[in-house]
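Novice: Take a look at the structures listed below.
Please treat every number below as a calculation from the coordinates, not as lab data. In this text the structure is predicted, and so the values were computed from the model without any measurement.
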Structure P
Amino acid sequence: MHTVKRLPFLGPDRLLERVQVPSIDQALYRRLEQRVGRHHLNQRLGIERDFEAKIFGQGRNFFHIENWYSMHALIRNVLRVLGLHRQGKRNARAVKIRHNEITVASLPSAFDGYTLLQVTDLHLDMADDIPCVLIDAIHRVSYDACVLTGDFRAKTFGPYEPALKALRQVRSHLRSPIYGILGNHDSICMVPEMEAMGIRMLLNESVALRLDDEAIYLAGIDDPHYYRADNLEKAVSCIPDAAFSILLSHSPEMYRHAAYAGFDVMLSGHTHGGQICLPGRIPLMVNARAPRSICNGAWRYNQLCGYTSAGSGVSIVDVRLNCPPEITLHRLRCA
């Protein structure tokens, strides 16, 4: 069993020495400390340092195929032998526009027809043309607010500046307001630059969206899958009782927690819908400890309306089969 030491009282100098994160300096540490608090920051940095490249034994899954690089080469070679690799690459660049209508009785009337654009699992540095493909899809949609539900980087560790550079390119084509959360491929060190772009990151936090003296609440939690940095209690702490609320959670594995915490809607990604599926969109794997029924598309659990997007990008290998990439328009409707 891994043990993680508590680091609640470390200052910038001692923290950097302890967790040995070469890419973070004291100025960045202080900015993040002011933004998320020392306890959460120390926890996230320490876990990133210890576990970000692990194949086994971290997070909600015991096995993490995204960090097993010899398996990546095997998958690519098998697809080439089967004659599917080129078609799979073409499929990965044909981003679909999905429409999902969410009808909830408690929705304030001012928000009837309010539309959220969800973009998830962008993995923008996976290939040079991925940002351009996504931008083309964004130009085809109209929406009131945008939510980015995690995984901006291709790898789970290493440099993140290429992903941020590509995100700046995409951000210039998105309309505000824009809200985001971190996924299991993202470092908390990316947050200051993302917020400098005008993306309001929700790190176990909530915000109120207001129209005509009415409000709905949008909450977001830090990655619950690999880094286990989520704090749902903190995220809901500022949401009034009985208020209409939406949870952004990178992984759908939090569906029970969200339902019993009283959320009306939950938007997730992470699974890629399987990315490589058998005919009929039957996934070979979804990399999430959750029922297959909630790992792609619209679903319901008790009173919670959920949607798990297949995502706009690719991971592990630069292909998709029987599972097209997507960006999703969620239209809120009063019952």
Structure Q
Amino acid sequence: MLQHMVDHPRRRRIGLLLALVGLLPAGCRAGPAASSQGPAPVTLYTCVSDSTIQPVITEYKAAHPGAEISLFRAPTGELNARVAADLRSGGLKADVIWGCDPLTMQGYVDQQLVGGWTPENAADIPRHYRTGSFVGVAVLYLVAVHRRGTPAPASWSDLTDPAYAPVAVPDPRVAASALGALSYFANAKGYGTDFYRALKHNGANQVSTPDLVTTGVAQGLYQAGMTTANSAYLAKSKGSPVEVSWPQPGAVAVYGPIGLAQHGRDSQQAKDFITYVVSEPGQQVVATAGSYPTRPGVTGGPEIPSGAPVVQPDWPAVSADRDRLLDGYQSIFGS
């Protein structure tokens, strides 16, 4: 009886405490559920170099505390293989894809993997660097690199001269910039696929990436080659015996677009990341990291010589011909 009289008030106090806890807002309650909440990580697939993508991710996370980015980075050919593997195993795992050329990105759009949204600030990017499904945030310029002491090629056709042999070219099945160049030359007056055939006839060697072209020229394996301006200027700044030229009719501009996966339309975190990369602060990080931004007025990026000629592939026109172009190229340089 005495024990019952002692326990009864205690039970009432415990019941009162439980009731008060039940009145607390959900965010104030302790427990495993509360500690596990937070922004869902954004899965990003990209072919952009580590030297550019890592600073962008770092600055984005600094501006968005608690944000997390899960990164898969590989050259365009391997990126396509990853996407294909995702589709075989149940669906695209990426929330955002930051590609290196619009042909590859349009392929994702055609498969209904990407598209349906672009950020409001995309309107600040020049129209030729965006579509309704994705927006360009960086540009690769395909230029000529040559050994110091070798005359600069005035035009791209000069590279077919025996004086420049051997020449190195990057593989368009691996490198987006090389695919963009193939897209341009295949339809350019006086070039076409015969340009690549002439290069091959003159002893041109194919390597996988533009960086390997630059390295090969720097080491004296090749007299000249096609590479990206980023790669060539970086090598020159580090003391490599190379020079950079922007031959006529111009360096081939290949823009790298970013797009939202269709299954991520409700992901505010994915949209926030894309918006940041397109924004002026994000584009400034792109420039400072050594890439060419698409947003006008952003300074501090890599060198573009005064008056340097630049050409743009007709992306819509060549989009339908991608497979034919690659087949034609492969018939010249093999697998």
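Novice: Rank structures P, Q by Kirkwood radius over Cα pairs in Å, for residues 92-131 alone and report only the one at the top, that is, the highest. Walk me through the intermediate numbers first.
Specialist: Details: P: 13.3; Q: 11.2.
Comparing P, Q by Kirkwood radius over Cα pairs in Å, for residues 92-131 alone, the maximum is at P.
Novice: One of P, Q was used to calculate Cα extents along the principal axes in Å, for residues 148-235 alone, giving 31, 27, 20; which? Don't skip to the end; give the middle numbers.
Specialist: Working: P: 45, 32, 16; Q: 31, 27, 20.
That value comes from structure Q.
Novice: Quick one: log10 I(q)/I(0) by the Debye sum over Cα atoms at q = 0.07, 0.09, 0.12 Å⁻¹ came out at -0.27, -0.45, -0.82 when computed from one of P, Q, so which one is it?
Specialist: Working: P: -0.27, -0.45, -0.82; Q: -0.36, -0.52, -0.84.
Structure P accounts for this read-out.
Novice: A value of -12000 was computed for helix-only ellipticity at 222 nm (-39500 (n - 2.57) for each DSSP H run of 4 or more, over all residues; to 500); which of P, Q is the source structure?
Specialist: On the way: P: -7500; Q: -12000.
Answer for the origin of the read-out: Q.
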